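Below: a set of structures, written as structure tokens.
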Structure P
Amino acid sequence: MAQIRQLITESDVKRHIRGLPDLSTVPVLLGKILKTARDENATTGELHKLITFDQALAQRILRVANSAAFARSGQIKDIEQAIMFLGFDRIRSIAIGMTVMNVMPTKGSFTVENLWIHGYEVGFLASALTDLVPLTIPGECFLAGLLHDIGRVVFCSMDQTKFMSIAPGADVLEWEQTLFGCTHADAGAWLTEELGMPRDISLITKYHHHPELATEQRETTAVVALADALSGRFVARKEGDGIWSDRIDAILEAYSITDDDLQQVGEKLVQARPDIEQVFAKA
């Protein structure tokens, strides 16, 4: 890549995020979902009402529930059944994630659509990895994985030419810093904060490329970092930017995760891949 003089600054990125047109409307539904998610006394009935309020969201959740990955193809007929089958935590994570996607739609861009698919794949892997890492919750790891690269969607919406000029590789963060004045991890953290997402999600988004720097949510950040790197092993997708490095090996050692463990988790993703892509198919 030829050297490109930085024309965009950190302040420009923050200003772009604050100016996103959908930020004024999406948080209404998102705020209600987040409130329900935080309420220990919330019922499935309350979540059901919020989801059915948005038919596009409801249809996507039904697609997930009916995916072969959950061995229920065509058997889940309504949201109430989906909540009972997938569980409250997973459903609310999908609902939050899919609502955030409305802020940064694909706009017909194959690349951005694949960025969202990549995020879902990482979320899927992160959820599966919770069986191997203590103090992690499947729903939280799914949501953090789904949103981990949302900063890259911000960059693409801001200047697609600059964004597309960044080739995947170990120096991707350096190039982002040069072209956008910050990394996609920074931009993603700012966007989730602007949306009123839980602080935990912002922190995990910020440190998913440097989990060793996380002082909070260390286990979930490690899971997302591992899932990001692992996705490249089992699903070759140019939009993926997870790099296998010494810090990933350190995670495996810290939690005694073996190659056989990773193979089993990765095979689940390979089997689920067609269903994941179907989640993002046009209605």
Structure Q
Amino acid sequence: MTDNRNGRMYSSKIIKAGGLLADTKTLLVFWDENKSAEDNFQEARRANIFGKASRSRVEDILAIFRQRYCPNNGSDLALRRLARSALSAEIIDRVLYYYAALADPLIYDFVAEYLYSLHQRGHHVVAQEDALNFITQAISAGYVHSPWESYTTRSRVARGLISTLRDFHILQGARRSSRKTFAPIHLPIEAFLYIAFDIHRNVKSGERLLHHPHWRLFLLDVSATEHLFIEAHQLGYLRYEAAGSIIRLEFPYKDLAVLVDTLVERWQMWNLSKSD
């Protein structure tokens, strides 16, 4: 277990969450940049943009959205710009998963520690029992404010974890099956650049960025992560030079929004060249 990422404890909100990819994208595209977050939420309720019959379900969606995608650190604008772009769904989904994991220590630790370790040891199958084992360890370690003593509650949290990771394409398998397999590891270079730059805003050292634990959210080891940096360098997105343990890394973007604009422009140029 980690240090709960700045002291945050695990919660059972995952029971009401899941990936919520379609609803999240609906709200990101609907968002009015001239209005506050609360005004946008109120308008989303009024317009029933999610098409839900239950008001309580709408409130669940908005609460999860607020937790995951309203960080108030400048990245929310870039995220909305990304969601409105013509970039592929896979790129956008990977970035949405990244923010969801950062916002929920339960997701983060289960993947970055437990599943990453399983994957490194050559395991292919992930069962609901694995999530239950992780939750049991978390309870013993005091990672939950009030222990989920009910087996039903623990099972629902475990099922929610597995289902969420299936939604986010970390796992794959039949929706109702309690057993999933690891999905093929693939982080599109555009999603990789977005995430790398976001991490870089707080981690200036190239070596620390290369070895950052966030990459484990995508089951990437150091070798695979370095390969992506080299690919990004070859494509001209950044400058990456390594000499032993000395890593020089430079991003030519002033902020995430500028990076998104660059990614969208390159994507459009690439698609135009394909159609010629």
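We did not get these values from a lab; they are worked out from the coordinates using the rules stated. None of these values were measured; they are calculated from a predicted model. Cβ atoms are built from the backbone, for glycine too; each structure is taken alone.
Tell me which structure, out of P, Q, gives 14.1 once mean projected area of the Cα convex hull in nm² is calculated. Can you show the working numbers first?
On the way: P: 14.1; Q: 16.6.
Structure of origin is P.
With FRET efficiency 1/(1 + (r/R0)^6) of positions 31 and 167 (r between Cβ atoms, R0 = 25 Å, to 0.05) derived from the coordinates and found to be 0.10, which of P, Q does the value describe? Each step should come with its number before you reach the end.
Working: P: 0.10; Q: 0.70.
Computing FRET efficiency 1/(1 + (r/R0)^6) of positions 31 and 167 (r between Cβ atoms, R0 = 25 Å, to 0.05) on every structure in P, Q gives 0.10 only for P.
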FRET efficiency 1/(1 + (r/R0)^6) of positions 207 and 239 (r between Cβ atoms, R0 = 25 Å, to 0.05) gets 0.75 when computed on, of labels P, Q, structure P
Candidates P, Q; FRET efficiency 1/(1 + (r/R0)^6) of positions 151 and 223 (r between Cβ atoms, R0 = 41 Å, to 0.05) computed = 1.00; producing structure is P
Candidates P, Q; distance in nm of label points 7 Å out along Cα→Cβ at positions 159 and 191 computed = 1.7; producing structure is P
For distance in nm of label points 7 Å out along Cα→Cβ at positions 15 and 47, structure among P, Q ranking highest is P
Distance in nm of label points 7 Å out along Cα→Cβ at positions 111 and 143: greatest across P, Q for structure P
Re helix-only ellipticity at 222 nm (-39500 (n - 2.57) for each DSSP H run of 4 or more, over all residues; to 500): value -17000 computed from one entry in P, Q; matching entry is structure Q
